[in-house]
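No value in this document is a laboratory result; all are computed from the given coordinates. Quick caveat: nothing in here was measured; it's all calculated off a predicted structure. Cβ atoms are built from the backbone, for glycine too; each structure is taken alone.
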Structure 1
Amino acid sequence: MHPISRRGLLRAAGAGALVLPLAGRTAPAASADATGPHPWVGAGPFTHVYDPSTTRRRYLNDHTLVRAGDRWHLFSIVGDSAPPGQAPDSAAEVSLAHASASSPAGPWSSQPDALTVDPSYFGEEHLWAPHVVESGGVHWMFYAAGGRTGAAINAATSTSADLSTWTRLPSGPLFRGTAARDPMVLRIGAEWVMYYTELSAPGGHHQVCYRRSTDLLTWGDGGVAFADAATAADGVSVTESPFVVARDGWYHLFLGPRNGYEGTDVLASRDPFRFSLDDRAGHVPGHAVEVVTDGQQWWASAAGWFRRGLYLAPLDWRSTPPPWQSPDNPVAAPDVRGRLNVLALDAADRSMLRRVQTDPDTDTWSDWEVFGTPAGAVPALGRNTDGRLEVFSLAPDGANLHHRIQRTDGSWTDWEVFGGPAGAAPAVARNADGRLEVFAPAPDGALLARRRQTSPGSTTWDDWDPDFSGPVGAPPVVAANADGRLEVFVLAPGGTALLHRWQTSAGGAWSAWEHFGTPAGAAPRVSRDGTGRLNVTAIAPSGTAAFHRRQSVPNGGWDAWQPLLGWSTAAPLTIAGADGRLEALTLSPGGERLAHRWQSAPAGTWAPADVSGEDFGEPGLPLAGTPSAAADSTGRLHVFAVTEDGRLRTRVQDRPSGGWRPWAAFGDRPVAALRPVAALRPGAPMP
């Protein structure tokens with residue numbers, strides 16, 4: 001039987017090692033008397049610390065970091081990069097790269113490959129996901145291999161001081177499985193425990209399994225530590241890169257890809273053999289995340305198909321959940337005078353910044369001004385019936401939401417506490433009767449709360465309704481139907497499904513929650529086209545493709561999901577132009593390709609037919625996230641995008657519903673990129 005390949009599973013993750021300051025250190029068992037809530041996990045910005053490229057551009061993927069003596073060693077899948085927006089062929093991953101450094105932050109020196117594929121060794125066809133541990137002066141490398149006789153977990157050993165020489169076990173694979181890959185080994189008490197990914201059966205559920213050993217050579221029967229709702233029959237792989245950290249009586253399972261290709265969720269448990277989506281403990285915005293400590297600082301490392309090598313970020317063990325980021329960065333909307341307002345966060349201290357379009361005809365803008373104190377996420381905007389804007393901001397620690405209201409003369413009230421705690425800036429929409437409604441998740445996503453104005457344009461609000469929804473896996477999105485009825489869309493925890501709920505009458509009661517789609521990789525987006533129909537976009541669990549679904553008629557039911565664009569970091573942005581045609585933009589993982597499609601007519605077919613779309617971005621300027629967009633008072637669309645290094649760029653239609661001018665700088669003040677990569681400079685100093 002042929003093993004299930006990375007490509008066949010839309011393989012998008014890796015496994016590796018918990019590296020502690022002393023070789024062979026044992027992770028403690030969970031203490032029986034440990035009490036209190038689990039720690040939460042977040043990460044600072046990732047910095048590029050090692051590029052394996054020489055004469056051609058190369059990537060690293062599943063990797064491991066280990067210290068031997070006074071040197072750190074990196075072992076990793078390595079391969080030739082594909083063109084931007086395309087995935088490489090995982091079947092060509094046939095060697096394991098090796099590099100060494102004096103610290104995880106580098107500088108890293110390339111070494112000869114540690115292993116190359118050996119078809120004569122029990123049918124090896126690929127080399128994936130190395131993981132290294134030390135025991136009794138011998139380093140053991142576990143890796144995923146296999147071939148026509150089935151997926152296998154293999155091992156090689158090294159006694160060389162520089163870990164340059166590796167010898168495969170003459171006895172062959174440690175064990176085989178349906179799709180066994182991504183081994184990670186942790187010492188717990190007197191045993192070694194191997195975590196790896198597997199399927200419950202061919203076409204079955206994705207799982208994180210475990211086996212136990214006392215000698216690293218003989219492994220017991222497999223057990224299931226985590227079972228995912230997704231199956232291989234869904235055509236996606238959403239349970240990869242298992243990595244377990246034992247710390248302070250808790251076990252934290254890092255698992256990806258979640259929230260797109262470049263995302264890793266964290267689950268916490270007292271029991272190292274039982275994890276659940278109910279035990280969410282954070283998110284790290286990187287791919288194939290490993291956890292490493294030098295004894296003083298904890299780090300998250302990441303690598304993947306769409307990046308150039310190894311990235312490192314400070315890992316943050318915290319008492320509160322890290323906030324979700326807003327879907328739009330920056331956020332833009334016309335104000336009471338019809339002028340576009342653009343709000344972003346300062347790159348240095350995350351204070352809120354604002355620019356105003358002073359003349360739409362000449363497209364001139366004010367300078368940046370400080371509009372608010374540091375925030376935990378880009379704010380959200382609501383627009384009252386008379387055009388007055390209302391800004392909703394998340395406190396840095398999620399303790400409260402704040403808001404600020406525009407007056408009819410264009411001035412603004414002071415900031416006021418709006419409520420909380422909250423896990424993200426809220427979704428905002430205007431009800432059929434003109435009242436603004438906001439929807440905000442709790443910091444841990446355990447519930448979704450709703451609040452609305454007491455009357456249209458009022459400065460007073462009803463109390464929060466905390467029972468609008470149970471657990472959510474991402475911030476909600478909301479839009480108004482053509483008849484004014486609001487409709488809310490959410491991602492279920494772990495991306496297991498999309499759900500929606502709508503008002504059954506204008507300004508009235510709400511329906512029950514219903515399934516709106518199968519597993520998805522991130523929060524959806526929603527917009528309304530020129531015919532009044534709602535359109536929803538979403539991505540596959542690993543970000544391999546983007547899809548859209550629209551109402552069959554305004555206010556009515558829904559057509560089937562249809563493909564829209566290729567690899568995507570998040571659900572594509574869609575926005576209607578002056579003639580009602582939707583424009584769609586999606587950013588590929590790695591940020592180097594911004595794909596663009598548009599409707600030939602309102603609610604019509606999409607052009608071009610090729611789902612790769614037209615490249616709408618700037619060569620050599622990778623973006624930090626999917627752009628945002630807004631229409632000005634002339635009807636022209638403005639697209640705003642933040643580059644990886646925090647430069648804000650804009651592209652504007654030359655006329656309503658027309659072509660596009662070239663990209664241009666949008667002010668000279670750096671803004672927060674809010675992306676996993678803070679710099680693309682190998683060997684850059686750590687923040």
Structure 2
Amino acid sequence: MLINSKVITDLEVVKRDGRKVQFDPAKIYRAVYLALNSRGIEDHPFAMRAVREVLAALPEKELSIEEIQTATENFLMRSEYPQVARAYIEYRHDRDVIRDQSMDLLHSVGKLLSRDKTVVNENANKDSTVFNTQRDLTAGSVAKAYALRKILPRAVANAHIKGEIHFHDLDYNPFQPMTNCCLIDVAGMLREGFQIGNARVESPRSINTATAQIAQIIANVASSQYGGCSVDRADEVLAPYAKINYRKHLADAREWVAEDRREEYAWVKTKKDIYDAMQSLEYEINTLYSSNGQTPFVTLGFGMGTSRFEREIQKAILRVRIQGIGKDRHTAIFPKLVFGLRRGVNLNPQDPNYDVKQLALECSAKRMYPDILSYDKLTELEGDYKAPMGCRSFLPKWVDPETGEAVNAGRNNLGVVTLNIPRIAIEAHGEKERFWKIFAERMEVVKEALLFRIRRCEDATPDNAPILYKYGALGIRAKDGEKSVTQFFRNHRATASIGYIGLYEAATCFYGAQWEENREAKEFTLDIMRKLNEYAAQWKKDYPYWFSIYSTPSESLTDRFCRLDQEKFGMIPDVTDKDYYTNSFHYDIRKKVTPFEKIAFESEYAPYTAGGFIHYCEYPKLVHNLSALEAVWDYAYDRVAYLGTNTPIDHCYRCGFDGEFLPTAEGFRCPDCGNEDPATCDVVKRTCGYLGNPQKRPMVHGRHVEISKRVKHMDLS
């Protein structure tokens with residue numbers, strides 16, 4: 001393309017943050033068109049003329065944003081639409097103000113004090129009315145503003161503010177060198193002992209003590225990082241301590257019980273101990289508050305053990321959850337339960353633990369958890385089997401170079417940066433070549449952001465988080481006097497996550513809203529995933545960290561990215577006009593498909609999302625039709641590795657209604673008796689990867705009607 005002898009494709013623009021990008025005349029056109037539109041003027045030829053004349057006025061050299069904006073303003077002021085110049089200047093001024101406010105401490109704290117809903121309702125499991133949460137939110141507001149102004153690289157801060165990327169958890173990192181989620185090395189900590197504060201804790205001598213210690217470990221780990229934490233293979237970890245209980249009861253039986261009843265006596269007592277221990281763990285976790293003002297985001301993985309102790313622990317976990325907590329038997333929000341399925345263990349009727357699978361189905365239908373892991377598919381994707389860290393972040397198989405042994409327990413994630421893919425598709429204006437050029441530019445910023453995040457984590461010392469680095473939660477125990485934590489992260493031991501959002505909207509920009517059956521369109525979305533993986537693989541070669549592709553749990557990001565893109569590009573049908581972006585690779589929630597169709601559609605993305613993912617299916621009430629749920633679980637087994645069940649489990653304690661409550665402007669209402677009192681209702685929705693009670697802690701905009709609509713696109717899609 002030639003304009004005034006300038007080859008547009010050879011021109012570069014120096015952005016405010018110092019980056020050089022290819023010049024894009026379409027941005028001038030869009031800015032002028034929007035300024036015209038704001039004054040009620042429809043004049044496409046004028047916008048095209050603006051591009052030509054602005055280019056003619058620019059020097060034939062490397063351009064700056066300021067030069068382009070000045071040339072545009074000069075043209076508009078001399079044109080037949082001088083009023084449009086004012087609109088353009090006001091728009092640029094407003095964008096500068098927004099950028100400055102994002103980095104202003106007083107403005108950031110002021111939003112919190114004024115109860116801005118984008119701040120106080122950002123996290124569905126944080127109750128912003130309590131003091132410790134308010135203190136955490138205050139500190140977070142300061143940390144975000146300071147990080148954007150003083151800490152983050154300029155290009156990263158600018159891209160985050162504009163909504164091109166999202167630097168997650170800015171309220172914690174980089175202000176502090178905190179890490180994200182982890183698989184706690186619970187087995188090692190229980191076996192070798194640990195220290196919390198001034199107390200040295202020895203190895204437990206019963207399953208009851210073991211679960212009490214686990215609760216303390218969880219509380220301290222959650223206070224030393226900002227992401228979720230998981231107890232992997234809980235049944236197998238706790239079985240040795242249940243055996244200690246059994247041996248004690250057997251010893252008592254030898255003194256007091258007839259010989260032919262001793263083993264029966266010991267086993268009955270042990271089963272009671274196991275149930276009590278798991279019930280205590282459930283209650284303790286749900287009554288814990290970490291230092292950041294929320295119940296620890298903890299996941300319990302189980303289901304692979306086949307000994308009688310392991311089986312009994314599995315059944316106790318499920319029965320305790322089915323029973324509910326408190327006198328009203330509310331659905332427990334935490335821990336998230338993840339049940340493993342495996343051929344030869346529990347998948348089919350002939351398997352030894354098939355009865356436990358039936359109990360898991362009942363539990364899922366009544367309490368929405370457990371979600372399920374498919375052993376064979378997960379091993380295919382990750383190299384071996386393990387629970388997710390928190391709600392969905394997965395570790396790849398990693399072999400310790402010093403021992404030659406595969407290690408999962410004690411490994412962790414260093415943080416997430418998410419790419420706004422719909423934004424790139426909008427800016428491409430239907431041109432694939434333009435899409436990939438912008439994509440490449442944005443990925444350079446993502447890399448810079450992740451590397452900064454990682455290196456900030458390495459600024460920590462073992463004394464900053466003793467439970468993680470000195471007492472075994474992250475597997476390795478730093479020696480006395482050791483100052484570096486790099487051994488916990490390097491040699492690809494830790495992961496760093498490249499998040500993404502909105503494959504549906506990206507394809508819609510090119511192929512229309514009904515693209516799911518269009519093979520070319522789907523290949524385009526798969527190409528995006530392949531390209532993300534290519535970047536991750538290259539960065540993994542270049543740096544000593546495992547970069548992985550992560551299907552971001554976009555609780556508030558579905559709203560934030562879309563809101564920013566609405567402001568910039570206006571209402572685009574089936575893209576920005578929905579007020580949300582579809583989470584990761586999920587099927588458009590507005591279309592009615594069967595669980596089997598949804599799983600089949602999403603399964604093709606599985607090989608490209610190993611850093612974090614989850615699939616969901618929506619069901620009616622299934623308590624009396626467990627065979628239908630089992631059919632979906634079995635169908636999913638060889639297709640997807642991680643599947644959640646979403647079914648209505650709201651309960652009214654006045655009339656006994658079970659099902660789905662109706663959303664109102666202030667909360668939720670029982671459809672049978674009209675009850676709206678939160679004290680006598682149990683309303684549970686899946687918000688992000690975890691369950692939440694939106695009636696008590698509303699999300700995003702705070703209006704429950706919106707929550708009822710939005711809760712589906714957050715992850716359920």
Taking FRET efficiency 1/(1 + (r/R0)^6) of positions 522 and 626 (r between Cβ atoms, R0 = 30 Å, to 0.05) for each of 1, 2, the highest value is that of structure 1
If you rank structures 1, 2 by distance in nm of label points 7 Å out along Cα→Cβ at positions 250 and 514, which sits at the top with the largest value? 2
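Please state which of the structures 1, 2 yields 27.3, 105 when Rg and Dmax of the Cα atoms in Å is computed from it.
Numbers: 1: 25.2, 81; 2: 27.3, 105.
Working through the options, I get structure 2.
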Given a value of 1.3 for distance in nm of label points 7 Å out along Cα→Cβ at positions 274 and 370, point me to the structure among 1, 2 it was derived from. 2
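Can you spot which of 1, 2 the value 16.6 was calculated from, given it is mean count of other Cβ atoms within 10 Å over residues 402-409?
Working: 1: 16.6; 2: 13.1.
Corresponding structure: 1.
Work out Cα Rg over 2.2 N^0.38 Å, for residues 450-601 alone for each of structures 1, 2, then name the structure with the largest result. Write down the numbers at each step before the final one.
On the way: 1: 1.08; 2: 1.37.
Structure 2 comes out on top.
0.96 is what came out when Rg/Rh (Cα atoms, Kirkwood Rh), for residues 530-641 alone was calculated for one structure; which of 1, 2 is it?
Only structure 1 yields this read-out.
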Working back from -14500 (helix-only ellipticity at 222 nm (-39500 (n - 2.57) for each DSSP H run of 4 or more, over all residues; to 500), computed), options 1, 2, answer is structure 2
Any idea which of 1, 2 comes out highest on Rg/Rh (Cα atoms, Kirkwood Rh), for residues 338-377 alone? 1
